[in-house]
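Dropping the structures in below, format is structure tokens.
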Structure P
Amino acid sequence: MTIKNRFNVEGLYINVMIIILFGVMILVGYQTLKNQKENIEIEVDNTTREFETRIKAGVGSILYLHAAAEEIYKNKALSTKYAKKVHEVNAQGDFVLDIPVLSNLTGFGGLEHSKEVLHEMASSLELTRYFAIVKGLNKSFVRVYYASKHNFATSFPYVWSDQYMWDNSMLKKAPWLYASPMLNPDGDLFFTPLHKEIKKERLLLTIGHPVYSKKKFLGTVNLDIAVASESAFLDSKNQYDGTYVIVDPSGQIIAASGLEGYTTTAVFNAKELLSEALLALPFTDGQNVSFENDYICVKKFEMVPWKLIYIKNKMDIYITPLYYIGMMLAMILLLFGVKILINRLADSRNELERQALTDPMTKLYNRRYLSEITQHMLGLMRRSSSNLAVIMLDIDKFKNVNDTYGHQVGDEVIIKLAETLTEYTRKSDVVCRLGGEEFLVLLPETNVEGAMLKAETLRKVVEELTLTLADELKLSFTISLGVSQVAIDEENFDAAMNRADVALYEAKESGRNKVCIDHE
């Protein structure tokens, strides 16, 4: 393969690679964007189900404890051994029972010794065994407890009474109010608004269920959930750095991840951190919908009266595809650079090749090109059984021109002759400058008679030429020409060229400004 062909093939390969890479770039960008959206939808769907599963576990635990509390309370033969050890600890009537292996019971307002209260205390202490089971299955939850209308509570896990005490302030808090017949006359499962834990400024959410005996309100079994732990759960699932927000029917933010301005130590209404238009969006059935500069997904929980909102900035979604597109584009630009380099190398190679095969002054082909083209033309002549003629010529008395007018004028004469030869020959003819004032013309598909006619035409045209020199001097010149024809059986061009050279010598010896033919 020639150097020229190799450059062309390499350029073609690069063009193909650029086209392929451009197509791959578009495909990769589209597929990456599509996958990103699908992966986000999967993440949101999984997060919703897992979050709801956590809350369902709490709901199931409360329903289980509620059923257990009512069954235990029905057992009138229940031992009151530990209930009788409850005692008052101060003049205000606060009473406690601290048994680390069991549980702690605390209360206020004076200890009642009635049979009904003792039985309820004994029932609540028996219930703590179930508290331990529930807390073991829900390690992320804070506390499980039973609170009585008789102003006491039994809780798990165990803490000393000086650290946790059921007091009068509890009756004003949501975990008790939402269980009371005043706010919950039907005795249904409830979810409280957010509230702060006693002595620990952390936000809690309580799931609870009132406990009744023969339609008589006794108290409530409750489970406290820390907002911080639920927000941490959302953080752990937030792989694509979006924004998760869990909102209750009142608009309170139950938990969040990636929400600017949100902390787990203060109660926030969703309207404080999110637009009303966004909060008014309907459920999106698990699909990301476009909203202003974001993609939004709004999901509904099945057993929990909350909704999950996921927000992802559109530009963040486009960054990953743009990253891959940028890499592909860099490769394409690199290939463009390589292609430009190859084109420049090819141009340089072409220019060097042209300079190597042409005469710098006349721009005609030189002797080197002649040696290359003749073998090709000989092969073509044999394959097509055609003719190939040769004309050799030089300028008559050219030395006198140089000596009289100078070499610059001599160069002008040579250039003018080259232009004339080019003008009066065919495109298929090959015109070469052999050196000095000597030229050669190859005439494919031309016999010796045709070559004679062409040579005579060239002689007459040159004879009529006039060059205007400085000071309006006029200069004319003539040429002598020798003609030969390549024989079909000749292996190379040398013999025909020698015959043309002999004919040229004859033209000069017989008076110049003539055309002669070899007689072999």
Structure Q
Amino acid sequence: MDNLPNRIDNFLTKVFSDFKPVNRGSKVIHDPLWGSNLFYPWEIAIIDSPLFQRLRRIHQTGTAYFTYPSSSHSRFCHSLGVTILADKLLHTLKEKVKVKGNNKLISDKDIYEVRLAGLVHDFGHCFFSHTSEQVLENLAFFNKLKQKYPEFGKKKIAPHEIFAYFILTNNLFKKFWKKNIESMFRRTKDIPELENIARIIIKSSDIPPQKRFLREIITGPYDVDKLEYLYRDGYNAGLNIAYDIERYFYKINVEDVSRYTKIPGEHRLVMDFTGITVVEQLIFSKMMLYSYIYHHQKVRAADCLIRDIVVEIISRNDLEIRIKSPFDLLNYTDYDILSCFISGGKSKFNGLVKKLQNRYLLKRCFVINRDYVEGLKTDEEVAGKYESLCEDMRDVLKSQLKMRQEILERINKRSRKKYDLTDVYIDLPPVPPIEEAAKAPIKLPNGKIEPMSDYFQLEGWQKTYELKKLRGYFFVNPTIIDLANKEIRDYLREKYNLSFSSLSSQLAKVIDGD
């Protein structure tokens, strides 16, 4: 980790080596979701940079396009969308505070900083977006980083947000900004500060209390990032996601909450009580997207391949992709991964890439859910053992790997052909997060401000999803589905003392699982 600044320097030197930004003035960019919108000269200069253009080659929804063919949109268009929505909300809020007589609460500089934070918030994404992060967030590198920077761990900052923070605060990027971008602003007082933009992305506590609401526009319970990806991901997958975004914007206000938080001068985004119905629409849309796209069993099967590819890249030194630090992964996009092979001969890495290229995905042979566990509802000991199983399935680099190895060993003992680890995968996605939304402030008709959870049982939605929708999968080579189904059932009974109903087999389309 000590060489992190050097790795960032190397990345940015490579990115900016042949790039000479030109002031092309403001430009209008048309988006199929949000219409035609103006982008400022400094934003166009950032968009033109290789650092931003690489986002064209990173799929917004990871491997989902292997299941939903039209879901091939990129981080590039999502970042433009976040900028557009941030601007719409900012100007709505500015009009409201102006009516209240507070003309200085939102300055032009504030608007420029928040727009830029929306534009660059995904700078740090690696190939296949959040899919590769399923491995990255489990690396010792990030644990050490969170120890060195406690705020990263305390606020659950994702790897891509950490990467973006270090890019924006790097000396080379600061030099690029000062030399090429600052001159595009007419007034010195309007020039955004990179530190402020970086703080917005990592939800920093260093933002002055009076300006906290600005950070929440990009990263908070009412942020436009969620508004954008929910609508865009649903649109491109063919799902009819609907929520009243105009009403959402008009029902959000900037409020002084210092009497409740005991933090002098703190201002936050607060939803009017009459706007809760729009929040309900958003939560419902989010649950739909998780169920139909992010947690679709074929999407999760493809994610398993990406996870193994990341592990191979990090652990090998004979690939075209050379990694000395996780930060080096930023040098590569989805296109690079799909076109990268070890020259000559067969290898695990080549096999994984070829499977992904040709959409050769393993088949589910066993499905788990809380409802399928016999005795779980009446026996606390069984419930505890199921939780242990879930923890092991989510521990990608250690416990889950050991489970795969043990299941593979059982299969190979009873099969004439010998299979390898790429023939057995395990996946249990996380429960959709709503904790932040539960704490979101709402303003009651009497003027009192309370957390959303007091008036809208968000936890109930989350619990219902976990009980009825969230499923874990065991994927195997199609030639050993029946054998693997039996061995996995026996393995879970022997190791975890858990018995599963026939639904675990039936949902994997295995007729006789008992």
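Matching task: 5.5 is the computed value of distance in nm of label points 7 Å out along Cα→Cβ at positions 214 and 294. Pick the structure from P, Q.
The read-out comes from structure P.
Which structure, out of P, Q, was distance in nm of label points 7 Å out along Cα→Cβ at positions 198 and 406 calculated from, if the result is 4.4?
Label of the originating structure: Q.
Computing mean count of other Cβ atoms within 10 Å over residues 166-173 for each of P, Q, which one ends up highest?
Once mean count of other Cβ atoms within 10 Å over residues 166-173 is worked out for each structure, Q has the highest.
Relative contact order in percent (Cα under 8 Å, 6 or more apart) was computed and gave 11; which structure, P, Q, did it come from?
P
If we compute volume of the Cα convex hull per residue in Å³ for structures P, Q, which one ends up with the highest value?
P
Any read-out appearing in this document is the output of simple, stated calculations on the displayed coordinates, not a laboratory observation. Note that this is a predicted model, so its numbers are computed, not measured. Cβ atoms are built from the backbone, for glycine too; each structure is taken alone.
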